[in-house]
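Structures for review follow.
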Structure 1
Amino acid sequence: MTTVASVLHSDPDILGGTPVFVGTRVPVRTLLDYLEAGDPLDEFLDHFPSVRREQAIAALELAKEMLTADANPAG
């Protein structure tokens, strides 16, 4: 299981504490902005080569887990 700490990092000395991908200065919000705009994951990765595909996918999986953890099944 992927943990938040293995994918995201927040440090007051890096972009004022904005959550970034571990080992980079790329805000996680930037990935979400790209996807929201309809850009494919590959375009984000091309523009931010310091982020590995595995990191981006893990961040999206974590977001999915967090958003659906307390959801009630339809029925």
Structure 2
Amino acid sequence: MKRHPVYAYNMLDPIDYLKPALDIPYCHHERWDGSGYPRGLKGNDIPLPACIFAVADVYDALTSNRPYCKAWSKESA
């Protein structure tokens, strides 16, 4: 599971018009305290677009039914 940002980067890297956005899939699991993955980036070293995407990703995860848990309401999320 923790390798999916690397897989996304490797799949998208050959597509020239996506190169400016590669930080988004590659860095969206980095954490402000440096405990994220895949590179262990910390604080302002994490690209802003990846931070924004991470918020949207969490919201989607919380508001979508998953096999292991029911979705939260939009208000709760």
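Per-structure values
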| quantity | calculated |
| --- | --- |
| Comparison of 1, 2 - label where relative contact order in percent (Cα under 8 Å, 6 or more apart) is highest | 1 |
| Given -11500 for helix-only ellipticity at 222 nm (-39500 (n - 2.57) for each DSSP H run of 4 or more, over all residues; to 500), calculated: source structure among 1, 2 | 2 |
| Comparison of 1, 2 by distance in nm of label points 7 Å out along Cα→Cβ at positions 33 and 57 - largest value held by | 1 |
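Computed from the coordinates by the stated procedures, all read-outs in this text should not be read as laboratory data. Predicted, not measured: the structure shown is a model, and the values here were computed from it. Cβ atoms are built from the backbone, for glycine too; each structure is taken alone.
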